[in-house]
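Below: a set of structures, written as structure tokens.
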Structure 1
Amino acid sequence: MKVNVFQHVPFEDIGSMAPWLKARGAEVRYTRFFENPSLPDRKGLDLVIVMGGPMSVNDEMEFPWLRPEKQFLHDAIGHGVSVLGVCLGAQLIASALGCRVYRNRVKEIGWFPIEGTPAPATAFRFPPTCTVFHWHGETFDLPAGAVRLARSEACENQAFQIKENVIGLQFHLETTRQSARVLVEHCSHELVPGPYIQSAFQLDAVPDETYAEINGLMDQVLTYVERLAG
């Protein structure tokens, strides 16, 4: 399986997805936009993983590589390449398919529950409720033909699926304790009082079992997408 990871900042990597990909002998390459925004040849790619970042998909003046990145995703999806977007990555998929990405009514940073929503039998199914790691201030409209997979009290569109091989997650299932600490280290200025913003202490206080649960759920998402990759 040939995989290309789109990484937007050094401190948001693929976390728990790395051992899953290694165990399957995947050939993983990176497009690190903060170093070199050159895009790969989509031909031969089985899966594109689009990671998060503190920028907005609308910041094309400040980050001019956003426009070609969105065009790449539009074309890759159109040609049947499997795509998994995480946080900013999900917003980039939505934007690439012509949808608005805009400020959510509240920021959601911390460990909060999501609810799995009714979906077709062929779609990925989230549990009725589970607690996951969030770090986002924007949301998006669902692309045409997309199925909503999850919602939360703070944000209606938490996950979506297009056909069977494109999934967008507004939240982070790949987060490990180490990657969460690195994120806090670089973005602690966002931890201001709010109804859905936890403190650095609260973010770090969850037990190891909670990380294991979300990482296990990410494995399930990857396994689902892998069926049609390659």
Structure 2
Amino acid sequence: MNQPPILVALDTPTASEAHRLAAELVPHVAGFKVGLELLMGPGPSLIAGLRELGRPIFVDAKLHDIPNTVAAAARQLGAAGARWVTVHASGGRPMMEAAVAGLGDGARDEAAGILAVTVLTSLDDLTDLGVGDSIPDHVERLATLASNAGVEGVVCSAREIRVCAAAAPSLIRVVPGIRPGGVDHHDQARVATPRAAMDEGADLLVIGRAITTAPDPAEAAATIAQTILERRGPGG
């Protein structure tokens, strides 16, 4: 990957703002995330417009429903131009397999994959959910399930990157909850700096407010990208 492995979360209410930010950030990032706010606002039509900037689009839909419904939704997002679509791994293997099939049917490009969300980075305890496992144990279970379902990757916090790498070594690891040093954690509980996440074995970092709400988003992205490139060295 020639660009720094940053997917910028375009968590904005309007398509025009998302386009403006994305165009400004293109030189410094690998792609863009379209989340629920934009999907429920401008909708999937935004994906095609963002694709024109020449970067892949990560659609963070977090699908979780019966297999047939998830397959249909993934098919539509693939037709809209999504490179990656997220589903909740807790939806089970048949649901994830349906998502993989649906996205493959609808995808504009040959390269399109499902990413399975393990445990949200806003959670630091699963007791209230009735889950007796620790977070690492639960992530391990879900990563193994996701791998068996044929997804392309998992979404996990930096704390569980190595757990996922051991349980599902063939899957890419996409890591949200990234906060440069000194930046507010907001509603995230399990966070890490960009460099720490890369050192743990992340493949792609999802970064939102640390870039998008900075006084100069392009400068913020370039600074983060530089720390990652310095860590990776000239060989990448």
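Read the figures in this text as sums done on the coordinates, not as results from a lab. Remember, predicted model here, so these are calculated numbers, not experimental data. Cβ atoms are built from the backbone, for glycine too; each structure is taken alone.
Looking at structures 1, 2, which one was FRET efficiency 1/(1 + (r/R0)^6) of positions 5 and 205 (r between Cβ atoms, R0 = 30 Å, to 0.05) calculated from, given that it came out as 1.00? Traced to structure 2. Where does the value 17.2 come from, among 1, 2, when mean count of other Cβ atoms within 10 Å over residues 45-52 is the thing being computed? Considering all the candidates, the number was obtained from 2. When helix-only ellipticity at 222 nm (-39500 (n - 2.57) for each DSSP H run of 4 or more, over all residues; to 500) is computed for each of 1, 2, which one produces -12500? The correct label is 2.
Structures 1, 2 were compared on FRET efficiency 1/(1 + (r/R0)^6) of positions 21 and 149 (r between Cβ atoms, R0 = 35 Å, to 0.05), and the highest value belongs to 1.
Which structure, out of 1, 2, was P(r) over Cα pairs in 10 Å bins from 0, in percent, for residues 53-132 alone derived from, given a value of 15, 38, 34, 12, 0?
This figure was derived from 1.
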